[in-house]
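Listed below are the structures to be examined.
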Structure I
Amino acid sequence: MWYAIEGHDGSDVLARRKQARPEHLARLAALRDAGRLLVAGPCPAIDALDPGPAGFSGSIVIAEFGSLEQARAWADADPYVAAGVYARVDVRPFNAVLP
């Protein structure tokens, strides 16, 4: 089943986000390569593709896991969690309808 994982950035974490990004992206690439990633990306804190020093409000990942528990475990192991980028992470089932 698909699961939506939404990480919510804490305050003033842009430097930590940049430092943890390569490892974060490697985990996403592994999901992609396994055919389990629907979409992933950051949410700019302002209305711009490149928010510069404003940073990001969080990230969204929609990926396939065997259970909600597996999705939560994957999310809990995210480098952004370990680096203190995310203040909160929500994980919930997702039904892909379109396109």
Structure II
Amino acid sequence: MIVYEVMVEVDIEIAADFEHYMQEKHIPEIFATGSFGSISFDRASGTRFRTRYEARTQEDLDRYLALHASHFRSDFLAHFPTGAIPSREVWSRLKAWA
């Protein structure tokens, strides 16, 4: 499993709008691409958020990045031109305990 993780630090003034946008628009539209088997959206504080996109294979993530990522990044910037700073990482799951 490949995890594409996006952390976003937002200004407190836009935190509620950001949370609404992510839950009602951004994440559902990304999920609809079929690129990810599951997506989770978490909050660490009132201004720090994490979205974990779980792809079955590296090829699924590569396809998302090639075909869809630029559109969603542009849409994100159109909604939040300032006040939201994302950082992205790709993780490969080595082992999981349940």
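Here, each number is a calculation from the coordinates, and none is a lab measurement. Here the structure is a predicted model, which means the values were calculated and not measured. Cβ atoms are built from the backbone, for glycine too; each structure is taken alone.
Consider the structures I, II: one of them gives 1.00 for FRET efficiency 1/(1 + (r/R0)^6) of positions 37 and 53 (r between Cβ atoms, R0 = 30 Å, to 0.05) as calculated from the coordinates. Say which. Only structure II yields this read-out.
Comparison across structures I, II (criterion: mean count of other Cβ atoms within 10 Å over residues 45-52) gives the highest value for II.
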